[in-house]
Structure 1
Amino acid sequence: MPSDLPVVVISGVGPGTGAAVTRRFAAGGYAVAMLARNVERLDQLAAEIPNAHAYPCDVTDEAAIDAALTDIRSDLGLPTVLIHNAVGGAIGNFLTIDPAVLNRNFQINTMGLLYLARRVAPDMIDAGRGAIVVTGNTSSIRGRANFAGLAPTKAAQRILAESMARELGPRGVHVAHVLIDAVIDLEWTRRRWADAPDDFFMKPSAIADEIWHVTHQDRSAWSFNVELRPFGETW
């Protein structure tokens, strides 16, 4: 039986940004549908966070997305917010990168957005409201050496989101691209940059707060490209 709570779908729910966004929206009164491939992690978060629900799903699998969205609509109701946070990345230059890796990342970053948005946007259009947010990074706007496996896919994702924004904005649906220019504060990033000061890292909770803000902007002042970076970041 669907609840009376508004519904947010979050893809790529891991221990960092995805978990923080889940906590922020649950605290804000949403029923949260968490999508990820890691069943154990989803179940753990669902047990910890009130109104968070696990839907194991590979966003590159169109049939799996159909099944997950069908269950979400039945269990929780129609989604009013979609946050595409799933990401595929790899380090390597264009001469050495495995083409299959580039394609896999494109499927996660860009095609995953397409599949999800095509399934939630029609209901948002009918309602005349809704929000779709994509989490990007600096590879969305520049192709650095050794980022041939990531940058083309994140740039394509941003352009797809911009096209969606132009289509959906006049219909009352807000689409935004949140660019994260930072190293996110996680256990593995702390180990890798062990000598970095605390303010070198971006807090997942701060990212979540900004995504919450973007999805609840007044429609007279909607943002599309929102850039986040620590105050000391050189850019």
Structure 2
Amino acid sequence: MLEVSGLETSYGASQVLFGVSFAVAAGEVVTLLGRNGMGKTTTVRSIMSLTRPKSGTVRLDGVELTGQPAYRVAQAGIGLVPEGRQIFPNLTVRENLVATARPVAGGWTLDKVHAFFPRLAERAGNMGNQLSGGEQQMLAIGRALMTNPKLLILDEATEGLAPLVRQEIWRCLAALKAERQAILVIDKNLDSLLKLADRHVIVEKGRIVWEGRSAALSAAPDIQHRYLGV
């Protein structure tokens, strides 16, 4: 469904991505793994056209998205939960959820998101900046789901969250997978990712250096140590 081919992205004179290529199939959960500063977030930003790649292509269901403005990429069906959550602090929880909603028959609605994240229903009238970190992450996920995405991308899905909140986020992602939601996720919690994801893509210095399924990565401690520091 998502096809990323030959992405090369620079910040000024500093090149960060060198021919990044991978794919995500419909209903599949894929991770982007790697140490800090290896190009994972730049890959996501390139997919979303938040940072324009200098070469390469991004396609969703065969539709070329490269060079489109970021809002067009979102409208095409990619929902982003960005690093740092980036919710609207001066809007209520409800306003955050409906501000960028894209209704689809039988898809995600405000009531469905409230059922998925009951805490958001309880906090519906609170401002975004009045929420805890975990609540903000739930809100960021809920906001992305309200666009009814074909593909959900999460950058640092559980970073900085308390253990119980992390468990809740992983539970929710597993529920989304069970509903055949395609997901591309970045996170450092390898144990949880091995349980959740179908495949893993490891990035090292802006290049894809390993791809494989969870069973293969679990059985490759040398790969885990070399590229992930595990």
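Some values worked out for this structure:
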read-out: If mean count of other Cβ atoms within 10 Å over residues 43-50 is computed and equals 22.1, the structure in 1, 2; value: 2
read-out: Of the structures 1, 2, the one that -9000 was derived from, the read-out being helix-only ellipticity at 222 nm (-39500 (n - 2.57) for each DSSP H run of 4 or more, over all residues; to 500); value: 2
read-out: Structure from which 4.2 was derived, distance in nm of label points 7 Å out along Cα→Cβ at positions 171 and 187, options 1, 2; value: 1
read-out: Label whose coordinates, when mean count of other Cβ atoms within 10 Å over residues 19-26 is calculated, return 16.8 (choices 1, 2); value: 2
read-out: Which of 1, 2 yields 19 [relative contact order in percent (Cα under 8 Å, 6 or more apart), calculated]; value: 1
read-out: Mean count of other Cβ atoms within 10 Å over residues 11-18 - highest-scoring structure of 1, 2; value: 1
read-out: Computed 1.5 for distance in nm of label points 7 Å out along Cα→Cβ at positions 83 and 203 - originating structure among 1, 2; value: 1
read-out: Highest-scoring label, criterion being FRET efficiency 1/(1 + (r/R0)^6) of positions 3 and 147 (r between Cβ atoms, R0 = 30 Å, to 0.05), among 1, 2; value: 2
read-out: Structure with the greatest value (metric FRET efficiency 1/(1 + (r/R0)^6) of positions 99 and 131 (r between Cβ atoms, R0 = 35 Å, to 0.05), set 1, 2); value: 2
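Since every read-out is calculated from the coordinates, none of them should be taken as a lab result. All of these numbers come straight from a predicted model, not from anything done at the bench. Cβ atoms are built from the backbone, for glycine too; each structure is taken alone.
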